[in-house]
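Right after this note come the structures.
Any read-out appearing in this document is the output of simple, stated calculations on the displayed coordinates, not a laboratory observation. Being a predicted model, the structure only gives us computed values, none of them experimental. Cβ atoms are built from the backbone, for glycine too; each structure is taken alone.
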Structure P
Amino acid sequence: MTNFNLNTYVQHTLKSYLVNFPKETERFTILQKQLTHGENIGSRKNFNEHMTASAYLINAGKCLKIHHIGLDKWLAPGGHREEGDNELYHTARRELSEEAGIKHAELHPWHKEHEMLPLDIDTHYIPHSKKKNEDEHFHHDFRFVFVLNSDHKINLQEEEVSGYERIGADNFPQDPSSQAILAKLQDLNLI
């Protein structure tokens, strides 16, 4: 078994990501500071900020969104990295399987052509949760695109997810985070 170092992986990934998206450098000041100080960015108990990953599943020009019960928001399937996930695209794939029951989606070829980089990295606020006994914090979310070439039954993880929808570009939320990933999906002619 190899020793996987999440901080080293994230440092390398972020460096390569910024070669592809140099205009986004200022978005990652806090993440870079955390990496420099050696913070455990893999622990969900790090209430500064920690790592998550999301799966943007595209099928027939539509993107899958799920309604996350705890946050009361429509999001792409995703969540926290678990021991054994190693690279964050594994986290995204696992979360897609757990939250939506989709096990056979393929990573979009863009990722393979770009060192398995995420298509987007977003840092977003997570409010305090009494239920989970978690302080407010931020997630550094690595976003990966998965594709399905046929219809697939959605089996929701009912403890965490209360519904799903497939949305096109016209129905994407207008917040900057959603618009950033939408622009990249449109650049790839996926949506």
Structure Q
Amino acid sequence: MKFWIGTSGFQYAEWKGNFYPEDLPAAKMLPFYAERFSTTEINYTFRRIPSPRTIENWKTLTPAHWSKLRDCADTLEYFLKVVGDLGERLGPVLFQLPPTFKKDADVLNSFLRELPSIRAAFEFRHESWFDDEIFELLKLRNIALCIADTDTLATPKKITADYGYLRLRREDYQKTDVEH
């Protein structure tokens, strides 16, 4: 039996500092929530039926599935076919994992076997992924470890491919930090 775990609603200012980061804007509560829970109860229809635009916005702000690299061969194949139309303009494809997804080398290795030879990068947002076993898996496939410069997690500066992928995610950069 599969259980869907969630709460009655997601947009509560009083959750800031306990569940939500203190400075998280209300507009970012649903995506933050959706990375941690698989469902939420919406009592919205008690007041009025949500507009198609509201429904579309909810759909955009939440993940389509919780596969976490599992059972996604068909989706991956379709996605790569679509982006493949970019031809030479296609840069590395970024696979960003949720911060709640802890290291699972077997799952990653299985996913990498399905991945054709393309330039790709993985952004791991849980520190358990940062070890030699994972770095070696990426290196064997010439896949970049995404170096994400954030306030919340320090990504090791490991080279795992003959190209790199850097994400500048802080809000406090000075002009001299980003000049080339």
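To test your reading of the models, identify which of P, Q gives 14.1, 43 for Rg and Dmax of the Cα atoms in Å, for residues 24-95 alone when calculated. For Rg and Dmax of the Cα atoms in Å, for residues 24-95 alone, the value 14.1, 43 is produced by structure P. Looking at mean count of other Cβ atoms within 10 Å over residues 80-87 over structures P, Q, structure P comes out largest. Taking relative contact order in percent (Cα under 8 Å, 6 or more apart) from the coordinates of each of P, Q, which one would give 14? For relative contact order in percent (Cα under 8 Å, 6 or more apart), the value 14 is produced by structure Q. Consider the structures P, Q: one of them gives 16.6 for mean count of other Cβ atoms within 10 Å over residues 120-127 as calculated from the coordinates. Say which. Comparing all candidates, it corresponds to P. Across the set P, Q, distance in nm of label points 7 Å out along Cα→Cβ at positions 56 and 112 reaches its highest value in structure Q. Figure out for me which of the structures P, Q the number 3.7 belongs to, where distance in nm of label points 7 Å out along Cα→Cβ at positions 32 and 72 was derived from the coordinates. The structure behind it is P.
A value of 14.1 for mean projected area of the Cα convex hull in nm², calculated from one of P, Q, originates in structure Q.
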